[in-house]
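The numbers here are math on the coordinates, done by the rules we state, and not lab data. This structure is a prediction, so every number in the text was calculated from the model and none was measured. Cβ atoms are built from the backbone, for glycine too; each structure is taken alone.
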Structure I
Amino acid sequence: MRDEKLILFDWGHVIQDGNSVKYNLEDARRNICINIDSSKIDELLKIFDLEEFWILNGKELEAFINKKLDEIGVFLSYQKFRELYLKYNENVPYFKEIIDLINLLIKNNCCVGILSNISEFDVIQLNKHLNLDKMSYLFFSSFLKVNKPKDKIYEIVLEKTNLLPKNILFIDNTKENIDTAEKLGFCTCLATGEECDKIKQKINRFLNEDSEVV
């Protein structure tokens with residue numbers, strides 16, 4: 001096992017401000033569905049609640065989307081669905097303070113990563129706000145085919161990093177996700193991107209008890 005410490009950020013509501021009063025995830029999803037078929041909004045919205053949407057990618061995701069659209073009775077190409085998703089989610093804001101914090105941690109040579117239930121489409125949007133190539137680790141549900149709060153995704157983190165759980169700080173806004181991480185021995189911080197000061201304090205304690213790092 002390595003002694004290096006890793007800071008893992010969740011994406012939704014920690015990096016991305018999905019609950020923004022100006023424009024949020026609910027607004028984006030309704031706009032997508034309205035532009036697909038305004039008479040079938042409720043049925044279309046259910047797609048985003050299905051586990052498959054968050055754990056599949058590539059051809060498997062395409063087949064899943066096509067199947068669900070066909071079941072609903074909507075005649076729309078997968079490519080058009082993808083275009084609408086990217087178009088309307090592009091305006092969901094991100095927490096600038098958190099983006100700046102992550103970039104500062106990377107500049108200070110800290111080991112930083114993301115552990116998130118995130119769709120293949122959202123990874124594209126995320127990369128516009130953060131240079132994902134600079135991240136030490138990326139654990140995305142859509143590429144690991146498993147999502148939080150299942151034990152397996154945290155076990156994958158331990159396997160891929162070869163770190164002791166106590167050397168990983170996981171920041172997430174959902175208690176259920178935090179509970180699983182704590183059960184496996186991770187250090188945790190239950191917070192949203194609105195609580196940047198709380199996150200900074202936790203990171204400083206985690207990295208160095210004697211001096212502030214961020």
Structure II
Amino acid sequence: MDQVKKGTTTVGLICGGGVGVVLASEKRATMGSFIASKDARKIYQVDDRLGITTAGIMGDAQALIRIMTVETKLYKVRRGEPMTVKATATLLSNVLNGQRFYPYIVQLLLGGMDRNGAHIFSIDLFGSNTEEKEIAATGSGSPIAYGILEDRYSKDMSLEEGTALAIQSLYSAIRRDSASGGEIEVVQITEDKYVTLREEKVTEIRNSPS
């Protein structure tokens with residue numbers, strides 16, 4: 001069996017009382033103690049205002065992303081409107097639960113905007129589905145990231161402040177978790193846009209005064 005890439009840190013925040021969602025991840029992929037990749041993609045857009053962060057076995061995560069991307073597109077064609085974040089989370093949970101005896105080894109954050117506002121769902125390999133009202137983190141570095149998020153998160157923080165906090169929490173995880181590292185990918189989702197920040201912008205935010 002081929003070795004698998006695993007070990008990561010991803011975070012998600014709801015900002016401004018529901019004005020937007022920030023998803024962020026570092027890019028290191030590991031095989032045991034070996035760094036398999038320094039530029040592994042871990043945030044995927046599956047609909048216009050919907051993203052998924054992935055932790056776990058990369059092949060399993062990519063297979064699920066392909067399934068969910070197709071399903072959200074089919075729903076939009078058939079219904080003439082996008083699937084809600086909650087409905088997408090439920091569908092993803094059902095897919096995972098249906099494979100419980102041969103599970104996809106993943107831990108996912110699904111976040112985005114719909115007509116009901118901003119949402120983040122945490123979903124595990126057996127399909128357990130939890131809506132997170134404020135913050136969430138997954139992966140091997142998540143306990144470290146949670147330390148920063150719990151201490152500094154505020155419900156009314158702006159999208160920019162939430163982005164800075166997500167970046168800060170990931171850099172804390174990178175410093176202490178050997179399975180996390182490399183550059184950081186950040187996505188901002190609002191009612192009007194899904195934007196992946198440039199690496200230069202992430203570095204600028206990281207280096208700016210708190």
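Between structures I, II, the greatest calculated value of distance in nm of label points 7 Å out along Cα→Cβ at positions 75 and 179 is seen in I. If P(r) over Cα pairs in 10 Å bins from 0, in percent is computed to be 8, 33, 34, 18, 6, 1, 0, which of I, II is the source? Comparing all candidates, it corresponds to I.
When helix-only ellipticity at 222 nm (-39500 (n - 2.57) for each DSSP H run of 4 or more, over all residues; to 500) is calculated, the result is -14500; to which of the structures I, II does this value belong? So the calculation was done on I.
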